[in-house]
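Every number here is computed from the coordinates shown, using simple stated rules; none is lab data. Keep in mind the model is a prediction, meaning the values are calculated, not measured. Cβ atoms are built from the backbone, for glycine too; each structure is taken alone.
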Structure 1
Amino acid sequence: MARAFGKIILAGEHSVVYGYPAIACPIPLIVDIDIRFSNNPGLYFHNKTFIPKDGSKLLFTRIFLKLVELLGRNVGFLEINVFNSIPNGYGLGSSAALSISLIRSIIIFLNTPRTSNDIASIAMEIEKIFHGNPSGIDHTTILEEKFIWFKNGNFEKINTQLEIEIVIVMSKSYGMTIKSIDHVSRLSNTQTKYTNNILESIANLTNQMRKAIELCNYLDIGYLMNENHRLLRALGVSNLELDYLCNVAISNGALGAKLTGAGGGGCIIIFAIKNTMKKLNKIFKNYGYNTFLLKYLSGIL
């Protein structure tokens with residue numbers, strides 16, 4: 001019935017939680033939904049990469065009941081089949097893409113149109129089931145399907161003709177969104193000046209990243225990605241494996257590499273000129289890592 005894309009954050013992880021800006025864009029990894037009236041209503045997942053190891057049945061039940069609450073009692077008679085290609089727990093927006101695709105599919109199937117603002121508000125409520133207190137950047141990026149500048153719950157679309165390929169490399173461990181956010185919060189309470197200096201540096205870098213994207217300045221984009229990763233490492237949300245993956249990328253010709261999302265595991269994203277991307281993708285596959293080589297053309301997926 002409907003689909004939604006995943007996302008990556010190019011700049012501003014963690015600082016966005018404290019009111020600073022972040023930049024994100026969608027990626028062509030997809031959640032598809034199929035809906036029918038059924039005697040066996042509920043959510044049914046057909047790709048186990050999405051399913052958390054523990055508590056999945058309870059999680060899916062909570063999502064389904066929340067959809068009934070927010071979109072009407074008729075949802076309670078629907079069998080909703082989810083076909084997902086976005087790895088769960090890697091900072092690629094799997095839960096937000098699920099939320100958006102579910103809402104879009106249900107309102108189309110039940111012929112109950114909603115505005116984009118309505119969809120965003122409902123998606124935020126679904127996202128709270130996953131992440132407690134999400135910033136909103138994930139589902140906003142996925143809903144708009146453009147490069148966005150996000151700050152304090154508000155966003156602007158970034159005007160750019162940027163055409164890029166990105167390699168995503170999945171580390172051997174899941175990202176830890178809530179744990180990483182809690183870590184930065186504790187650091188902010190115990191080492192306030194140190195933390196604020198890093199968050200402000202990330203914000204300044206994010207401002208520069210927006211200009212680089214608008215001007216399609218590939219070298220600056222790569223440099224700023226490297227600096228962003230260095231600052232996230234100083235916050236303590238990277239780990240040895242993520243640092244290693246970034247170093248391998250840079251030493252093999254990448255312009256930039258950084259973790260994307262909350263950190264503590266998850267993915268890195270790699271940016272390089274076109275001919276280098278296939279080489280980098282092959283290197284990491286040869287090292288035994290799962291990768292995606294994805295293209296993003298001027299905001300059109």
Structure 2
Amino acid sequence: MSRRTVLGPGDDCAILAPSRSAQLFTIDSMVEDVHFRLGWGPPEKLGAKSLAVNLSDVAAMGGRPGACVVNLAVRPGLGLGFFDRLYTGMRALAREAKVDIVGGNVTRADKLAITVALLGEASGAVMRRDTARPGDEIFVTGTLGDSAVGLRILVGKLKAAGKTRKVLVERHLNPTARLAAGLALARLRPHPAAIDISDGLLQDLGHILERSRVGAEIDAASVPVSAEYRAVMGDDLSLALGGGEDYELLFCLRPGRSETELARRLRVPVRRIGTIVRGRRTVVRDSRGEAALQVGGWDQLRGRL
């Protein structure tokens with residue numbers, strides 16, 4: 001445990017040392033047969049992913065993760081060995097991200113569910129969703145759509161083999177939270193508006209647009225996709241635009257910063273994909289001009305659109 005943890009697991013509550021920084025607090029749940037199936041991969045990766053999705057929220061606000069608690073809803077049929085491996089994966093990522101696991105709870109349920117509540121802190125101004133302005137340029141890190149393709153491979157809706165299959169499935173089972181990139185973004189002035197891409201590019205961009213009361217123009221041809229994505233999907237960008245769980249960062253900056261400069265600062269590939277505009281309309285343009293693409297992301301109340 002780090003110095004910020006005064007008392008860890010074993011009591012009614014954990015005790016954390018007070019902080020002078022802004023406190024970030026996020027929570028995410030992963031439910032069996034909704035977010036995962038046990039046959040898709042080893043328990044270690046499931047444990048790591050359950051923490052990674054929370055780390056991504058902290059990254060999107062330019063913060064550092066601190067301490068977390070874990071709630072397990074446990075169904076019959078799972079032995080102690082499974083949970084030992086689950087926590088092995090979670091603890092390995094926690095060490096890497098400098099997170100203290102300070103407690104939690106276990107309850108019985110019909111489905112396995114893993115809920116992580118994570119505290120973080122931001123030493124400076126926090127990146128938010130409500131600061132995008134007309135004229136801002138829209139950027140994303142990494143590549144998009146890989147996780148959504150990987151998911152469809154796992155459920156049998158798409159086919160791939162060899163390295164292509166391995167890369168795409170790994171992007172779904174073992175996402176990377178862009179913590180270092182988020183910290184680097186938070187040091188830019190003026191502060192960017194930002195969000196992590198968990199529910200799909202267009203849906204998550206929509207959250208920024210709604211909070212900032214602006215619109216956007218997106219160049220679909222600029223949306224970055226991997227060679228593995230192309231090998232399976234060809235020129236079909238629907239999963240790059242609407243697929244979820246990539247956990248890349250989407251951010252909006254005043255004009256003047258190049259992809260090369262940003263990639264150097266963030267230490268991850270960066271692509272400019274569009275512009276913030278006045279009004280509330282979102283236009284996705286392709287090589288033929290305007291395209292009214294009806295692409296949905298993940299809706300927690302209704303399922304994938």
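Highest-scoring entry among 1, 2, by distance in nm of label points 7 Å out along Cα→Cβ at positions 188 and 228, is 2. The greatest value of mean count of other Cβ atoms within 10 Å over residues 148-155 among structures 1, 2 is that of 2. Consider the structures 1, 2: one of them gives 11.2 for mean count of other Cβ atoms within 10 Å over residues 156-163 as calculated from the coordinates. Say which. Label of the source structure: 2.
When helix-only ellipticity at 222 nm (-39500 (n - 2.57) for each DSSP H run of 4 or more, over all residues; to 500) is computed across structures 1, 2, the figure -15000 traces back to 1. Out of 1, 2, choose the structure whose coordinates give P(r) over Cα pairs in 5 Å bins from 0, in percent, for residues 4-163 alone equal to 2, 7, 14, 18, 17, 15, 11, 8, 4, 2, 0, 0 when calculated. It was calculated from structure 2.
A value of 32, 21, 19 for semi-axes √(5λ) of the Cα gyration tensor in Å, calculated from one of 1, 2, originates in structure 1.
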